[in-house]
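Since every read-out is calculated from the coordinates, none of them should be taken as a lab result. These numbers were taken from a predicted model, which means no experiment stands behind them. Cβ atoms are built from the backbone, for glycine too; each structure is taken alone.
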Structure I
Amino acid sequence: MRRWSRSLWRLAAEQKAATAVEYGLIVAMIVIAMIAGLQAVGSQTTGMWNNVSSKIVNVR
């Protein structure tokens, strides 16, 4: 347990580890923004295809 504690403190003190965490957070924010954007586009696209489908059914 003590060895893990020392390793964690050493990792927290390193500059490279802090940079990696920052990049990880940036990537996470980009992914969240992409998911939100895709959901918005997806709902609009679903509405469009439902409209097309209903018009085709009404033509018959």
Structure II
Amino acid sequence: MADILPFKRPVKKAPRRGMCQHGFHKWTICKAKQFDVKQGRLVTVYRCERCGKQKVEAH
């Protein structure tokens, strides 16, 4: 009889973008950068958990 090899699932190379392709991002606040030097005011940087896209909102 031949040796039976265990089944391995392929590893995903890119993050999942299923919902983000249609504009449904999962925004979280990124606290690394809170002050914008060019604008001279506080900003909130949002980063999508799924695809990594960023958006900036000034206060």
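For the read-out helix-only ellipticity at 222 nm (-39500 (n - 2.57) for each DSSP H run of 4 or more, over all residues; to 500), a value of -34000 was computed from one structure; give its label from I, II. The value was obtained from structure I. To test your reading of the models, identify which of I, II gives 0.20 for FRET efficiency 1/(1 + (r/R0)^6) of positions 19 and 43 (r between Cβ atoms, R0 = 30 Å, to 0.05) when calculated. It was calculated from structure I.
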